[in-house]
Structure I
Amino acid sequence: MSLRQLDGPYLSSFCMELSLCMKAGISLSEGIYMLATDETDAELKAMLDGLYKKMDEGSSLEDAMIEAGCFPKYVIEMVEIGTKTGRLEDVLKALSSYYRRQEEISRSIKNAVVYPFILMFMLLLVIGVLITKVLPIFNDVFNELGAEMSSVAVTIMNFGTGIAKYAAIILAVVVVLVIIGVVVASVPSLTLKFVNFWNKITAGRKVNKKIASARFASGMAMTLASGLDVDESLDMVEKITDNPAMLGRIQNCRQYMKDGDLFVDAISKADIFPSLYCRMLSIGFKTGTSDTVMEEIARRSEDEVNEDLESIINRVEPTLVIIMSVIVGVILLSVMLPLMSIMTSIG
């Protein structure tokens, strides 16, 4: 099938709708038929029709998903586990929550990156207009008055002249970078490589550590709710973890457990969660509500990530405004003060 891998929002909706169908006593094949009937997107409708046809012929849901070729391997493996353990409804509901959380975190990250980028672009545009268009006009005014601009203004103007001279090359480079960005964002394999590269660079940062912890908690909540034990849950979560630092912490956790530590103690020693969450998790395992506690940890971790990202945006915005104000102020003062001095002398 030509349909590329399904994104998080659709997977969350798809899994939730199937779990609701199962809860209502509707068979999976009939549920998929209902989804296909209501689907307006031609490609998605064709995918759902294909799923229904395969299941109507006797295939299991996971086999039909494999045949469709657009479902992540993780979803297929979890559905297979749910089918074998008789907890498919719980698995689908957990998958829906998992992908919803991932989308919320991704949206927060995008907002934290896009807004400062737009502000930076506007800053550079204003400064570019000043040094390439406005300063030459003031230079002509000074020449007509038989004077010269200050050395600072002349240096800035010469820099702007150089930019204007190579504007076509700079524009071509920007266009190429934009095209590369669009291609990387459009091809899942390239996107994954870029994400892995970026994670290697930023894995140790505080915000990235919290994001990785939130995703770990979300994955563990889903797998524990699906009936898997701790070791199996760690196996599944490790497969979907793309943060190198978190992978190392998961491996350390495994080693601590092999050395005889309990899961909660291993989590604490591996520095996956802070002490407060470890205490919550300890109570959860003692009371048999580990999946519920892990769900709460995931929710709190996501809230912390959102707060940190908002804090970054709130710091970046005034910083960029201050930088722009200072640069524009220096440019204007380097021109206006000498001009005012000349006008005073003439008066």
Structure II
Amino acid sequence: MPTTVPALVAASAGASFERSTIQRRDVGAHDVQIDIAFAGICHSDIHQAREEWGKAIFPMVPGHEIAGVVTEVGSEVTKHKVGDRVGIGCFVDSCRECENCLAGEEQFCVKGNVPTYNGREYTGEETYGGYSKQIVANENYVLSIPEGIALDEAAPLLCAGITTYSPLKHWGTGPGTKVAVVGMGGLGHMAVKIAHAMGAEVTVISQTLSKQEDGLKLGADHYYASSDPSTFDELKSSFDLIINTISADMDIDAYARTLRLNGTMVFVGLPENPQSFRAGSLIMGRRSLAGSNIGGIRETQEMLDFCAEHHIGAEIETISADQVDEAYERVVASKVRYRFVIDTATI
């Protein structure tokens, strides 16, 4: 029989969260049941709970930065056992047959992967996320969290960590490379930590210098304010790679001109409005604009192992279930350093 599980539920778009219950499926032969310990709050949770990215499914239980402990495994599970520290990220299934899935890039599943929440299983059943006490998922979409990372600091790695690790790796970040991180928030602070650990020279470009001390402490070598008119002249032709973590409108031409020959600017933030640029900003330096979306299961596990090896976790503020609505407002106002994590014991 399905299990009744306590959860924080948004009944409609923009509604305050209420304590309620949801149904989790029986543990199948290849399933893992997880008692959730911590769930990170991602800005995309807010967009979806407020129905800012198109029509959403309600009632909704957000949360795709999930860390916890295995409490039951199916009869044919081989990858996890009871007591293991595990996590779940942004999706809980994919077709497993298309060229992207077979290449380990399930985030780009041609059929469309199954989102951890605000989505539907291929059977049609609604998915519910990590603002809850328990979740059941197929073993192939459950990640192992190494002992070197605390569960609360690990939870945001399942989105913010892999969202920044994947493009840094794909575009060859390492010793001798110069990387700029645009924005010093939940994504940006992880990009700084990971790029520094990869051996790059790291520069933060933020709206102001208010977080400069933090940025330098987390691994940035340089810190600039985008609001300073001299910044973009000073940084002309400086970077091999720009990781743009912000979701606001921006002067793409100004940033493109800070790229070196063959440099690339990668969008991992998702602006609400269409963005524009002059082709000449790219043509004159054989520069590229690109985008990146989380990572596949194999790469996400690689990221977790990398973070454990380098003692990297998210900078977090742990909150109770009663503080989630307030936390949403603080995220929108950029008043968090740098990721909220819900202690699900308070649900």
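Of note:
- Structures I, II, by mean count of other Cβ atoms within 10 Å over residues 10-17: label with the highest value: I
- Origin of the value 11.1, 29, where Rg and Dmax of the Cα atoms in Å, for residues 226-281 alone was derived from one of I, II: II
- If helix-only ellipticity at 222 nm (-39500 (n - 2.57) for each DSSP H run of 4 or more, over all residues; to 500) is computed and equals -28000, the structure in I, II: I
- The greatest value of distance in nm of label points 7 Å out along Cα→Cβ at positions 34 and 314 among structures I, II is that of I.
- Highest-scoring label, criterion being mean count of other Cβ atoms within 10 Å over residues 210-217, among I, II: I
- Among candidates I, II, the computation of semi-axes √(5λ) of the Cα gyration tensor in Å that gave 55, 27, 16 used structure I.
- Once mean count of other Cβ atoms within 10 Å over residues 74-81 is computed for every structure in I, II, the highest value turns out to be that of I.
Coordinate-derived values only; no laboratory data. Treat the numbers as computed from the prediction; the structure is a model and nothing was measured. Cβ atoms are built from the backbone, for glycine too; each structure is taken alone.
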